[in-house]
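Every number in this text was worked out from the coordinates using simple rules, so none of it is lab data. Predicted model only: the values in this text are computed from it and were never measured. Cβ atoms are built from the backbone, for glycine too; each structure is taken alone.
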Structure 1
Amino acid sequence: MKKGEICTGVIGDTSFPDRGYVELPDGKVLIKHAVPGRKVEFRITKKRGDRGEGTVLRTVSLSPLETAPSPCVHCTFCGGCLYQTVPYEEQLSLKDRQLRELLESQCGGPVLWEGLMASPLPDRYRAKMEYSFGDSVKNGPLELGLHRRGSFYDILTTDRCRLVHEDFNRILRATLDYFREKKVRYYHKQRREGWLRHLLVRRGTHSGEILADLVTCPDGLPGGVSPAEAETLLAGWKERVTALPLEGTLAGLLRTVNGSPADAVIDQGTELLYGRAYFEETLSGLSFKISPFSFFQNNSGGAEILYEKVGEYAGDTVGKTVFDLYSGTGTIAQLVARTAERTVGVEIVEEAVTAARENAARNGITNCSFIAGDVLKVLGDLPGSPDVVILDPPRDGVNPKALRQIAGGIRPERIVYVSCKPGSFGKDLEIMRAAGYRLVKACGVDMFPQTPNAEMIVLLER
């Protein structure tokens, strides 16, 4: 086994989220984006002793698991849906085993694993998409969609994606056709010129309300468009999208300006072009007002299952105080407030806190308050002492200093931890166990069907 060598082998053992291993006569090779049983040709990219890493060059033959009929037409090229070719029942079984094994490795032994719960919708479940403008070949025609697998630059037009409702695909195609006709250029990151950057689309799964936001560079920059040209282009785009035969209701069209060189959707000013600047969605009997950049779970049906399980793990909260840290738009805090005496949500994104307060008011919830700030900085100022702390942190977990303050200082009876990146949970678990908490039980929710990812819920008691 040598670096640069091209080999062929069958992917055997897999681990969460998408790691697989090929056994060669002289060692074991780690393959990313792996489906167990698939035969692949790969190049050795790293080698240390009898261990190596490889990059797949092509699929020689499919796995015996890959029997799903009619997978998405984009799945071979798009970087999103590794498991499209695997029937959903097999996906659940695979991820259930991987999550349990991951948690047991983090705990150093067996755990009470309650299994992985399925998403109500295995397809058409995503409520938000961020599409990029670009091209698929150098100096090729304008494209709008997702990055091609393994590429930082090539954009694949994903107008037949099956993770989203067909309304997403209709808006994408109409937007691409319009700007192709107008010969408008996308923002080129190296040359730092052009105008079009992203298209953000959000749709309420239950409400059917749709919000679309066109993200562009500021007007008047080199290689872009003038303010007068921008006004004309935006008016034409609005006319094209509002004329579409959508199944849902178009709640609003917006334009966001982003002058940052970063390849990300950054809000440096948003204007309303049509309708209103938010859409509404219902979740577990509550109503939520969601703006373009508010955090809200991307799988509404899966979120209802997840939040119900969080409430179950929180236990009997009658007469108790609950802190919901990293609370986003306050969904969990409001659901728990139905039985708790008082809930307090903390979120660093001020827009999300404003939305949380508005949502609580519209739902008639008066025993729930929200604080804008960094969890680490505001913990010492929170009112009262919580009986239960719910943690739903970003992908990389809780700030270690904040977690030590929660587990070693505040010391609630229970901690309910929601991990959207289970692989990073292990380091947080070590801190909580060192502070005197034990892992009682855990489960998973398949918030991301057709992909290797899932969310995990863990109950810890002092």
Structure 2
Amino acid sequence: MRRSVFIKTFGCQMNAVDSARMLSLLSSADYHAAASLEEADLVLLNTCSIREKADQKIYSDLGTLRRWKQRRPGRLVGVGGCLAQQDGEAVRARAPHVDIVFGTHNIANLPEMVRKAERRLPASSLGMEEGMITHWNVVPYLAPGAVSAMVAIMQGCDNFCAYCVVPLVRGREVSRPAHDILSEVGALAGRGVKEIVLLGQNVNSYGKKEGEIPFPELLRRVSAIEGIARIRFITSHPRDLDDGTIRLFGEIEALCPHVHLPLQSGSDRVLAAMRRGYTSGEYLAKIDALRKVRPGIAFSSDFIVGFPGETEDDFRETLAVMGEIRFDSSFSFRFSSRPGTRAAEMKGKIDPKEASERLRRLQDLQAAHTRERLSAQISREVAVLVEGTSARDPRMRCGRTPCNKTVNFIPGNSKEPIRAVFVTGAGTHSLVGAERPSHGG
């Protein structure tokens, strides 16, 4: 009898791809995707541990799932991903009703673990041998009609930034063979996918340890695959974004004019304490180089506010760099101490109220810059890759521009995946417009 699985994904895009692989694996093991939590026989939490708040949310959800499990005999609960890798069997100690615990390198073992759990046997897989990732060749589930797909090209990180738990839960950098990546992209193009998003914790380091082709060459080869109209990549480390990759933004039309480049702080003193490996001046130079080769390119970033030892002057330097660059968007958070990191042992912790106030000021400035960038698109025509029905109005469609701006628009008569849309308005985070009539319409 076929059973159903509900997967809840926390955190980054890499987790989203991992969840899609889990669904593919379980589909071959007689599980189908549940439309809701209540109808599911198996629930998997694919977890994140980048901040303490994420940990708290996951354990809170596990408390709710204890009651969910009690309502119907035979239900199963699994926990995978970064929190599972970090806490290991302690997950089951805190939540004894959990049947399956598996780490970031063990997704391929999921069907076997589910079968054990079905027999009421505890199932765990938490090994993280360097260089051993067993799930890359599992084809991630792709929704029918999807026009954009994420493709993992590497996993892990060797940078060991002072605040970051990623090397501890994702392991050291491991790159996937280029021929496997290109084969997957080709298969996706054959299924009608128009946009490819290449994923890694530090894509600019792709292939260096394994002797694979350099990242710029990988981008060239992906761009040569017929049917691929747009290419994006995340995430870049500012230190490792090289001239060869920067030049490609002026050479490859399909390479979207948007770069997510985490700054974290505008203070050189804080950047050094974070072990980021660059200065604010070096970061700004790369922004300038990208703008020269691709005028109009959009930038997004990440910021940590209240890092240990951060002074008001340090924080103002961050605001000053933001004012100079004027990011299109950013993700910003109050510093969260993570077990096993250097920052967890640092002195000079910032008062939480002060850190929260700084975060508010930063987010207010970013909101103003985002409004400015969006408003500049009014009365312009943009190319929108249509992703589905608009959440704001079922009569409208929704998609994104090459600069990664969301557009909700009134559709016309075109059936093409990429539409010309005239922008008529700007909201807080998105644009509004109307599709231009197609030829013959």
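Of the structures labelled 1, 2, one was used to calculate distance in nm of label points 7 Å out along Cα→Cβ at positions 87 and 199, giving 2.2. Name it. Label of the originating structure: 2.
4.5 is what came out when distance in nm of label points 7 Å out along Cα→Cβ at positions 23 and 215 was calculated for one structure; which of 1, 2 is it? Structure of origin is 1.
Say we calculate Kirkwood radius over Cα pairs in Å for every structure; which of 1, 2 gives the highest result?
On the way: 1: 24.0; 2: 23.3.
For this comparison of Kirkwood radius over Cα pairs in Å, the top structure is 1.
Looking across 1, 2, the calculation of distance in nm of label points 7 Å out along Cα→Cβ at positions 359 and 375 that yields 2.8 traces back to 2. A value of -10000 for helix-only ellipticity at 222 nm (-39500 (n - 2.57) for each DSSP H run of 4 or more, over all residues; to 500), calculated from one of 1, 2, originates in structure 2.
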